[in-house]
Structure 1
């Protein structure tokens, strides 16, 4: 059996880092972890090739070579998926699809041959068994939540690691919280399932043996959902492994804000090599936090919590939302003020949307507020798939004000310096992110030209660099990297603004 496994194109977005990748000569931010894991679940004797459309172009012979084309995708990749399916159908090659997009929207893809939905450790073996008998069904859908001991090490040999900025591994699935707007609990449940320490170290060893050195994204939706096991087993294991291997990686992950309440956990994460954590802040407005069931964020000083995590050597990237029913027009200035004061450099602010499968979707459906427009999956475009309580144009104008303000060079570069005031990283990991590492030399000189000569805010760029050299010289590599990120974010929002204007 020959299979071509295709990861669809990821359009320009906040997290694509498309405009930053050219500075360091990389093609994509993250590898297709789910697809590589599925590849490891397929029979060893099958011939497999992986085509990541974010790295390589799909050719007709890639499809015609295969007996089956496998596709895994997220909602934001919907348009690319439809093109791939249409091409496969025209060439008479059967398709097998799975992943969050198809699990949440199976009715949208009537032309695929086989749907393997929910978690592949359960549904893929059922499909493979029927396929071996010559009786494969159209849909396989089992909501059972498998233990992660069934999850194999991804087939890293099927990609060129040098095409990517960071590698990815998974420690857990599920989240103990139940935010109204989030589809994680509907996809993976609230009871968090974890890999063992031994399995985590095997996964680290696998990418290490293939020569990877640098950043590793632990893709969990809430890495600290089970603090006890983390502190007893997993983090001590990672700390020891990192020391034995001379600290080859730095780690990025996602966590809830209550990380700030556990100094022991933060200290262990710093020692293990964690340098960045994405936190869903959502909003400084407590009524809106209650509305969306974000109770972990209530009754605390959110700015202080963010800075405490930064004190433990972890940059906080933040997620923010406007458009809650409780929001008033004051929320736009309040979001700007919070982001600037917190020193969250990478602040992803988006309009509230209601993905299928969420409690928000069901509530808005019952209130007859859903629109026919599909959720785009892009956290930072100007689309809304429901009727907000606030006047729609007022909401969009206010959102536009936030993103144009926080990524305008003066405000953005101010925020970098605010972050450096609080940032206290583990020194042994500093060289891992150094702009003077050969991978980042190109970024260093290209940034000097594009940001220091061509861009309109160049005087603010040089001011930020000079202040960094004077007050925080060891953070100069980080300053360059943040500056490059800012270039990307401004390009994304400029393009979104242009699309919005043309639509109007």
Structure 2
């Protein structure tokens, strides 16, 4: 191998310097451009958008299989809508971008907020749509952008003031049906987030002081980033009748009596989930994509096609054939083969297909896995089947590796000292705590002040019993919680 081929395109250890790794890969892989001249707003480039569009499709199909229907609601929400539900407006008012005038300079009669979330836009219409029990359940979602001035420390995909998500909003006749929807949302999250994208997570019931503004209960999935901080991904909220009463969402039951509906909402933030995908699977060489969402699933590398034109012809032939079923790129650049390998590894393409003069003679190609680097010689006649099998194997392998790593990142602690040590090692801390009620908010403040971490909540998928006093105040504990540093 020539010395120039030994130069790697990307060589940063994400476990040692995640921030440097992340910033570098966002730039080098052309995922986003941060040079847009409004702070906190970034340009998402094609390589990331192609993957995120696939991710949108995964969630949209999962929702529609379960009876949700798509809709589009306006991005501008009158201020009076926000103030209809008191707790909601108090929670979101500091984050809202307000539109106050149009192009001529004439002021609007009422300020219009750019949606930070759509409860107050959608439920105003739900009050007009829901009349009878026959109209229920009403299950609607939209794929859209939202805007929140929520942070000073923006980071592309992880935290920005404009992000892309799906929000599903539902109305049911009974409390039981609404609670069942929350469980279904968790099921969708497991199916999509881990089942198809390979990102492990824990689902927590959030403390009352950290729930969604206006909700009765909030449940959220947290994944762990390589620097030991958790990132909240999909969340689902049991809204009870709070918004139904505020917006007059009523239905007439079978006995002719009017009743308020029971509501839920669910929000997979696609752009933030994308951050979880690249952080979970990426390595020292750069990105590693699960096969189904990769912008390009296969890259064909013809070896010295300028010297042997037949190699170039075969590469073009293979691209045409494979493009019927896969997203394929062929690199005809004048770079040396090694440089091409490093470049496409950095971009995260799952399968590299090499074609050289000797392969032509054998009527075969070389397949190389991005995740393990394993090479496989395949006859052209068997190529389609081999790629399909390899694609499935890559995704399953990524899931297994990520889960094994995630399962090692929880530590139990009975004291603040033990908790600090575990947090400094980049772990999620499991510990005993007073409760999730507002009465325990002062203990959460102690945790945040002394540990620089937050109480994420209790596991939503299993019951756990405390075996010691509250880690913060030393009084009798009533719940097992998880503590972590966060984005």
Structure 3
């Protein structure tokens, strides 16, 4: 991931991991935990809307009781997509510093809700992570500034994940920065203390690398399936293949016909121990594989990639993040600075605090870029260059322009995928582009049904279209979001039919 020029970099290691060929695929392969009804819960995508809805949905399942235990604690699996991953993944790995009630909030009778109470969130509540400094311009300016402050060491294809990590994972101790001047997450994730001990026993070099384990501070957590997607070629056409990540394995567990990765290899066949899912295999023996990697796959990678909705096929890029960066690029080229100065002013009010929370170094906090955004915040009422008294501001704006040009060409997440069905030992593994799981299947249902021991599903579709009534051929019908009818074998609503 440190390289973003399409050339496989030199990898450290070696590390040993385990291959899990599929099918078959069942949760029982990995954990002996029994659950009544074998119910999978799905949190669909939808950005901050899905996060907010997912928070309430998990809260409701936690409140409802059956067999003297909450429904949530008895769920077999939790499948998350995009904004649903923002809510579901930190909850799964929540550390002892935040309680479940703080993170999700507690149930309040609707009759007791007031605008004032809705505006107040408990300390540690996941909803508070999207209430400020989380618009598209905010994310865009944070990405540009992180790239500049890292002196280009932070690869553009890690910028989105890094910003998401700052908001969704860092507040819960789940995003570890060794140095914000070279923003490289140094951690991995696994299931519990037993699986962590097995990883360290096989890889003593990981003994001092933080390993996140599924939360034991609250009620029992379901088996997590975080949904990403990967770009593949099928007979020359660019398509997407589902790539789920779990505390045990990450990989394309199916076998999409004729689908090849960036190296021309047939994809699929199973997963590898999640920490090793972006790597270069050097040897394979039975179910054991030896890999080289500069760092381990971490929670920030799967949460960020699961929500990277901007990563669409190149010829179709019109997503808001790209559009914002393109707009600023054009404005800067035309010497129109108002848009970027306004974004810098907003960053000045929020970014230093975010970086302080991340225990950023004094070198970073005192950089000329932080000084510039703080100054922009101080003179927000007259943000034009003639009144903007920061030495070198014109040079900083030129640096921002060049950074945007670099970022735009390489923003899509990129990882060193290789197929479990045919491990390419001692061969080059060039990175393959990844994408938001919701660009392929936004409900999370398909991936959880790949497990033979999930018998029932509760799917929360956090749709953008609200329920409405329409009159069709003299009859009143209820119209739902286009994503829902196909789940039941129906076509979406059409006003002309």
Subject >> Structure responsible for 0.10, with FRET efficiency 1/(1 + (r/R0)^6) of positions 284 and 476 (r between Cβ atoms, R0 = 41 Å, to 0.05) calculated and labels 1, 2, 3 on offer >> reply: 3
Subject >> Which of 1, 2, 3 yields 4.1 [mean projected area of the Cα convex hull in nm², for residues 244-291 alone, calculated] >> reply: 1
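Bear in mind that the values in this text are calculations on the coordinates, not laboratory data. The shown structure was predicted, so the numbers you read here are calculated from the model rather than taken from an experiment. Cβ atoms are built from the backbone, for glycine too; each structure is taken alone.
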